[in-house]
1. Out of I, II, which one gives 14.8, 45 for Rg and Dmax of the Cα atoms in Å as computed from the coordinates?
2. Have a look at I, II and say which one yields 35, 25, 13 for Cα extents along the principal axes in Å, for residues 4-51 alone, as calculated.
3. For relative contact order in percent (Cα under 8 Å, 6 or more apart), find whichever of I, II sits highest and give me its label.
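Just so it is clear, none of the values below were taken in a lab; they were calculated from the coordinates. Just so it is clear, the model here is predicted, and its values are computed rather than measured.
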Structure I
Amino acid sequence: MHLEIDPEDFPSTLQLIRIELPDSVPLADSPILPEHWKSGPQATRIIGDHFLDERSALLLPVPSAIIPCTTNYLFNPAHFATDLRA
């Protein structure tokens, strides 16, 4: 995500981490979202709950609610591939 903000204005709790994963890490299909998904969290909550419960993929690509045409990735901490930790 890109924001026009000076580094000294970052919240003190902000942490930036870099995660590198092998190409073989399972990625879920991008969900099909309803037209007004930004204003109604129920549909996205159901998708997220299913992603977490299914445990078939480590990452779920989701559109950014803030920056159009960009993607964020949700990490499933319950997925078996979390043993990739260093």
Structure II
Amino acid sequence: MRVVVQRVQASQVTIDGEVVGRIGRGLNLLVGIAETDTETELDWMVKKCLDLRLFPGETGDRFDRSVQEIQGELLVIGEVVRRQMPLNSH
């Protein structure tokens, strides 16, 4: 399983000219799931993404708040792949 995380002020997904997903401030998660990935791995990844401290705190000088703490949104774009993706793929 691989996840690319992108912090956004707003985001949307458009397919054939139709908006199929839209969020305000939050995270884009581009997720690749292999057939060999387990529910345990998925649970771990979900918790990891929700706990990442990618948003500035009240002073704005440090990234010390999670998407949950800012009550942000998630836009998850997923794909199932047929085999495990190696870490060193080119």
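1. Numbers: I: 15.1, 41; II: 14.8, 45.
So the calculation was done on II.
2. Numbers: I: 38, 34, 18; II: 35, 25, 13.
The read-out comes from structure II.
3. Details: I: 25; II: 33.
Top value of relative contact order in percent (Cα under 8 Å, 6 or more apart), among I, II, belongs to structure II.
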